[in-house]
Every structure is written in C-alpha cells, then in structure tokens.
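Quick note: the coordinates plus some simple rules give every number you see, no bench work behind them. This is a predicted model, so every value here is computed, not measured. Cβ atoms are built from the backbone, for glycine too; each structure is taken alone.
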Structure P
Amino acid sequence: MSSMDANLKITERKLFTPTLEQIKDVISLALLKNFAEVSVEIVECPDLTKAPFTLAASGLGSTGTLIEIGGPAFLLPLAQKDKIYDIQYILKQLNFNENAFVIGAGAGPWPQLSRNCEMMMNLVVSPSELKNETRLAWVGNEDHCVLQKSERLDTRFAILANLYVSQGECGRVLKVHVKKRIGKLDFIATMQNALATHYKNQLVGLGGTFMLKNGKAKQHVMPDFSTTPLTTEKSLNEWLHFYEMAAPLIAVGTFVSSESDLDLRPQHFHSYGNDEGGHYHIDTTPETAEYLGYFNIANDLYRIDQPLTSVDFGKD
C-alpha cells in the first residue's frame, strides 16, 4: 500500500513574508562575502519556458507556496519504499484547482524505473492540461550517470521532496547573478545562511531556479536502495555516487531560514544538463563559477507526512 492510500497528515504554516527589497538587502551582503562579482536585482521574471531554462511555465508567480513531503528519515537508515506520493493528488488535497506550476528536488518514482533515482520536478497541472518536463537521474552501468525525462503521465515521487508551487505567471522576482566564488559556502547555502542569521525567530522560505553558467559542480546521485543500514554520514557518503558535472546546469528547489519544529530541510536543489543530473552540493571550479538565478518568496508552507523521528545528517 502506498502512502497515497492513507490519510496524510498535513500541517499548514503561514510564513513570514519580507518584501523582495528586504530580502535583496539581506542576501546581497552575504553574497559579497562569498563571490567576487555580485548583482542582485528585482526584475520582471523573464519567460522561463525559453532557453536557457526551458521550464514548464513562464514565471514564478506573484505568490508562491512551499510543499515539503516526507524527509531523510524515510530514507535512513533503510528506505521506506512504500512512501510513494503523487503531486496531482497532493495538489487536490490542498485545493490547488487552477494552474499549478511545480518545481523542486526530491527522490524520483522508483516503480517507474524499477530503481532508486533523483528527481528534478518541473511540471504544470491544470484542469485541462498536464505538461510534465520532469527529469530523473540514476546510476547506470559502470557508475555512469543516466538522465531521462519522466513518463508524461507519471507524476509520482518517493520518500521526500521540497517543492515550490505557483500559478506559473510572470511577476516580480529576485534576479541573482554572481561570479568567482571566493568563500567556502555554495551559492544556495550563502543565501540560506543569510536568512537564518537575519530572521532568527521568523520562518522565511523561497523557491526558484538557477543556472550554473560556467564551471563544474559536485553533485550526487543515489544508487539503488541500500540493503545495509546507513547510520552515519560516513556510511551515507560511501553509498552515494558523487560526480563532477559541467555547466550549463539548470537547478530547481527551495530554501528556508530554519528547520523549525516542522523538521524542514534548510536547502534542497537538484540540477541537470543535457545528459546528466543530480543533487547539487557546490561548484568545484570557484575561479570560473558563474550562477544566474531567479527566486520568489513563498507566503505559506505545507508540511506533509512529516516523519515521527528525525535524523541529524543527510540534509545538506
């Protein structure tokens, strides 16, 4: 029996919503400490269906919602393979009755491939249309990373996901363009840490997309499910397969100011190129690294099927 056959516990939380101008000021200072060249602007979102992003909808909406489902505790120490969800079912449960543009990172629908996989969700669900541009990445023969599009009608995923939902229309967004990393933090961690420091007692969340325009990035791809319990960060990293993937890479995901009492994942982005993809960690070529991202603030958050226990590793 899948999780979707049961009554999922859903917790709704209104997020603190600073203005885009306030977020711009907070993250700009942090980015300047970590990158040699920094530009943060508030702009009308470009058409994200066009190159280089080629997402399923044009924009990140005037308002957004974060949805966090499951979590690492359903993967560790052993995977709970019955934790299978369907984003169309979830959207109905949350009364998203109009166009819903959904992007984000998670574990893919293992029954589709008969194996564990990474997911880069990128789809539009509406009363009249399903546009599914989701990518899946998995470990193939000789540890080769395989990237493929998900089956069009399959909108399932497994175990965990961090998703940003909007109506997909263009509106005002944060445009972040940086070059040459001079600090130790990755692109997303720099902004997440800035939110965590500035909004200590308030929960703030953003979602969006970025492109690694130049350089290479360290990314991991989960192999098939481990039959040996993964009880430490060391054992987890020995199980994961790590790759150095070259730009251009398109990433989708979310980040929040704190884990809070909802056991949230502070940041989670997956990215993909022409023939490979995975879980983004950090660029490996700081001298040539260049990022271009578009992000929007979420007004509320839905925590779905929160694990009863938490783990203290596997959240980076």
Structure Q
Amino acid sequence: MNHLDVVRLLGLDAPVRTEGGGHEHVIPEDCELLLQAVQKGVIAGSVLLGRAALPVRSLEHFTEDAAPRIEDMEASLRTREQELPLPFFPNPGGMVPWGRTARDGVLLWDTTDQNTANWTTVLAERDFQVWLDLPFSASEFITRALLGRPEGVPAFETYEEYESNTFWNVADDMRQTATTLANPHIGAVEEILTVVRSVGIPGVRQYAEELLDRAVNESFDVLPEDYLTVMREFPGGVIAGVRVFPVAGDTAASPVLRWLDEDRLFLQWGEVEGRATGWLTTKGAPQDWRIACIEPNGSALTCLEDQTFATFLRRRLRGNNSLF
C-alpha cells in the first residue's frame, strides 16, 4: 500500500512527484506526497496528519510543533517509572511524530532503519500506557484506517465538518471509556481491552486478528483464554511498560510469541525491564499457567503464582510495577 491508495480512497488527484526534491532523505516520500495532496482535516474520523512547510528540509523543523506533546510523554512515563519503547528524535533511531489521533493519541515513526522508506509506525494512546508497534508506513496505516472505518464515518472531513459531526460520536465513546474504567468491579480482561480500544483507530483490530489467526493455525494449538481475547485486538507493542510481543510475524525483524526451551516449559510472550516474561507451563491446562520472569543473565526465575496474563497487565496499568 502507498500514498496512491490513500488518494484513491479519498477521491483526490494523485500528487506530482518533484524530481530532486530530497524526499527520501528527510521524511518518507509517501508521507510528504500525502501532505501535498491532502488538506488539513480528519481522515476516517480518527487520523490527523502533522503539517509542515513543503518540501520538508529538516526533522527539527518537522517535529517542532510536537515538542510539547513529546515532553508530556516523557514526564508521564517518568512519573510511572516506565521506560520509553524507543528514544525520541534527535537521539539516533529516535521516534519522530508524524500525526495524531482524534482521541489525542500520537502517531510516530520508528526510525531505526536509516532508509526513510522503511520507517514504520508506532501509535501511542493519549495516556501513553498503550503503544502499538505496527509494520506500516504512514500510507498503509491510513489506508487500513479508511478501509476499516465503521459505516457512516466519512473518509475525510475538514476540521469544521468534523467538529459538527463525527466529533460527537468520538466524545461519546471517550465518555463511555471513562465510565467503564471507573467501574470498581471491572474484570482484568475488560479493563485491558477498554484501554486498547481507546486508541480508536479503525483497522487495528483487523490486523491483530490476522496475526492471531496465523499463530493459532501455524504454531500454537492452545493458549490461555485471557491472552487470546486480548491479542485478538492488540497486535503487539507495550502495555504499561511491558513489551508484549506480536503473536506472529517476521521473527528476523522482531521477536514474537515463542518457546524458550526444547522441553516447552517456558512460553515467552514479552519482556519487562529486560526480563523475559511469559508462562511456566508445567501445569498442563493453559488456564492454570502463571506468569514468570527470567533475569537478563538467566541467573534466576521469579514466578508470580497468583498472576495471569490479564491480571499482571492490569496490575501494571494501576501503577503496581512489582515483579514479586
């Protein structure tokens, strides 16, 4: 998928590529072409492109409007004693913001690859507790949002149109999210899914389902039900400082759900503070598997006998970062 898919879905004329414009060296060319073609507004009721003078001459200039939001992210995570999934620009390989969501989330590029054409998307929800790692360019991300949007949601709205139309549905959803999370009797799985859904981007759930179906069909016959329920909507990333691997994917590019030993006694689904995190599977039934962490040097294993996948993540979301 590329920028031409986006302009086709929006019914726009394709932007003209300018030879010698330096597109490949500052930001991904597909995004610069989208900025050229798409006016200010809201795409699929959920995505807002960052704006910059064209052609983009420097990342410093491209990111200057997002600087206050980046400071908020860093301060919020420091308060929670959580690390960033990746550093921010101008650190080498640092994340570069390229847009935001209608629910005040942030869209960033993972710039680990020196080739801007290979930069992929990181999506952080408004409280920076959920980060999604998505192997999509800006164009593919927006295309999936357009294709996955609910019936009745316009492909594009100016800010004025959005504020008199789709905004009210988004506001209602955000109020419902707050009400659900305020319920003292909310279950662990429901709490996690409510936070994940608060990202509010069409197409994310469809991608998560693709990954889960592939993993179940190809590699894992039986997994804990709470894990399956969450991962059907969460494609991988970070939840409350815990890196949760995708259930499937290109293992050469990034780790996925995997066995750490030949005897299949430890199934790793993520990492926290450098520790391999997963289940001890010595108890046969997946519903009886409990969370365990292995020290980075392999010197010790800690088992949280009372914690399942969902209860462990909920505890982290509520501010308890203990690994004991």
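Couple of notes before you dig in:
- Origin of the value 6.4, where distance in nm of label points 7 Å out along Cα→Cβ at positions 39 and 303 was derived from one of P, Q: Q
- If FRET efficiency 1/(1 + (r/R0)^6) of positions 247 and 295 (r between Cβ atoms, R0 = 25 Å, to 0.05) is computed and equals 0.50, the structure in P, Q: Q
- Structure responsible for 29, with relative contact order in percent (Cα under 8 Å, 6 or more apart) calculated and labels P, Q on offer: P
- Value -10000, calculated as helix-only ellipticity at 222 nm (-39500 (n - 2.57) for each DSSP H run of 4 or more, over all residues; to 500), assigned to which of P, Q: Q
- For 16.9 (mean count of other Cβ atoms within 10 Å over residues 47-54, calculated) the corresponding structure among P, Q: Q
- Origin of the derived value 45 (percent of Cα pairs over 25 Å apart; candidates P, Q): P
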